[in-house]
Structure 1
Amino acid sequence: MPKAKAHPGQLGFDFAAPAPSKGVAELAGLERQINALVGTVLASDGRPREVIAAEMSVLLDDTVSRSMLDAYSSPARTEHKVPASRLFALLVVTDRQDLLDPIMRKLGAALLVGEEVKTARLGHLQQLIRAAQDEMKTLKNDAPQIREGNE
């Protein structure tokens with residue numbers, strides 16, 4: 001399977017360690033931000049909303065309509081909260097998982113998408129190698145030579 005190309009409007013990854021929002025009202029307005037996220041996702045996809053809704057319906061095995069997507073994307077319609085399952089389905093069918101990262105950072109997490117996990121694993125392995133090399137240097141100073149043969 002060929003490697004997926006990044007969406008032309010894909011957000012860059014911020015390597016700063018996120019801290020969870022724990023202060024008074026730091027998560028206030030999160031629903032509006034999620035509505036705006038849905039609006040951005042829908043605006044970045046050139047397909048009709050009916051097509052996106054149909055793909056979400058298949059993925060969820062539940063009915064999603066264009067009018068639901070319209071309501072989810074409207075910050076003025078605060079009574080229409082976006083269920084997590086539908087937000088995730090929308091991100092998958094539009095291939096815009098990258099747009100979830102700013103929301104995740106409010107929780108103290110960061111989002112890697114698809115093959116980016118391999119890059120994180122590479123960094124982790126490099127850390128392990130560095131730690132093993134440091135341990136070897138420390139041991140080298142104190143380690144005795146092992147006996148050879150039965151002399």
Structure 2
Amino acid sequence: MNDTPSLLAAGTEAPDFRAETTDGTPVSLQDFRGEQAVLLMFYPKDDTPGCTKQMCAARDESEVYRQAGIVRFGVNPGTLESHRYFADKYKLDFALIVDEDKQIARAYGVLKENGGVARATYLINKQGQIVFAEPGAHSAVKILEDLHG
């Protein structure tokens with residue numbers, strides 16, 4: 001593995017995971033199967049300029065995601081305390097997933113050789129299929145535009 005992420009391809013089954021979120025509850029991808037699409041926004045570190053911009057943009061687009069029936073999660077290897085501080089400081093209206101052991105990052109191909117996490121965006125449909133997988137941060141308009149052609 002190198003510093004360029006090797007993302008999973010659109011059309012493939014999304015790897016399931018179980019992890020704790022900032023609200024203290026465990027979450028699993030399976031929880032949303034048949035119910036809601038899931039947006040996973042991988043980002044390197046809490047409370048850094050680029051990551052703050054990425055998460056605040058997702059917060060500011062909450063209505064677009066709500067109307068599309070998409071639940072959002074930020075994911076990185078930060079601690080629960082770091083995630084809570086970050087989410088509270090910027091009034092994020094979605095949960096951050098704690099991935100301290102980097103198992104989710106590894107499963108989704110965003111773990112870099114140096115142990116860091118690459119910025120990437122995944123959208124998983126209600127059936128558990130990846131329908132959008134791109135490196136970097138992306139706006140709701142871009143994600144939904146790609147979905148609807």
Structure 3
Amino acid sequence: MNCTDKTKGGFLISKIKQIQGRIFEKLLAEHGISEFNGAQGRILFVLWEQDGITISELSEKTGLAKTTLTAMLDRLEKMEHIQRKSSPDDRRAVKIVLTSKAQGLKDKYDAVSAEMNEIFYGGFSNEEILTFETYLRKVLENLIKKEN
């Protein structure tokens with residue numbers, strides 16, 4: 001019998017994602033962040049790391065489908081968190097750029113992220129965290145290979 005016949009990795013990851021999402025939304029509210037939700041925060045997080053990227057690049061970095069991302073970007077644009085700008089190099093390409101309003105939210109978001117990491121990794125040693133994240137990257141690579 002193969003070890004993978006009795007494993008529950010996918011189920012556990014799904015459950016962790018659901019519970020983590022609820023806790024993250026609660027932390028956003030506790031920190032007075034009502035300007036965006038957790039899913040929108042994921043987009044902003046990527047843009048805080050690398051502003052001025054295309055929708056394709058944003059889709060790749062967030063793992064969100066372009067159709068889902070487009071609708072979310074529409075909402076973020078209405079809330080004046082992002083702007084769509086034509087690329088100076090290629091007029092057909094559109095870059096997603098953060099507004100100063102969104103830039104001003106980064107410190108509050110970072111505080112929530114730090115608190116979430118404390119919850120997420122409570123009881124883990126640094127070595128366990130690094131090992132765990134290595135395994136998660138490997139699972140992610142396996143899934144990306146299969147998707148492509």
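Listed values, structure above:
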read-out: Relative contact order in percent (Cα under 8 Å, 6 or more apart) - highest-scoring structure of 1, 2, 3; value: 2
read-out: Given 9, 32, 35, 19, 5, 1 for P(r) over Cα pairs in 10 Å bins from 0, in percent, calculated: source structure among 1, 2, 3; value: 3
read-out: Read-out helix-only ellipticity at 222 nm (-39500 (n - 2.57) for each DSSP H run of 4 or more, over all residues; to 500), computed value -21000, structure in 1, 2, 3; value: 3
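Read the figures in this text as sums done on the coordinates, not as results from a lab. These numbers were taken from a predicted model, which means no experiment stands behind them.
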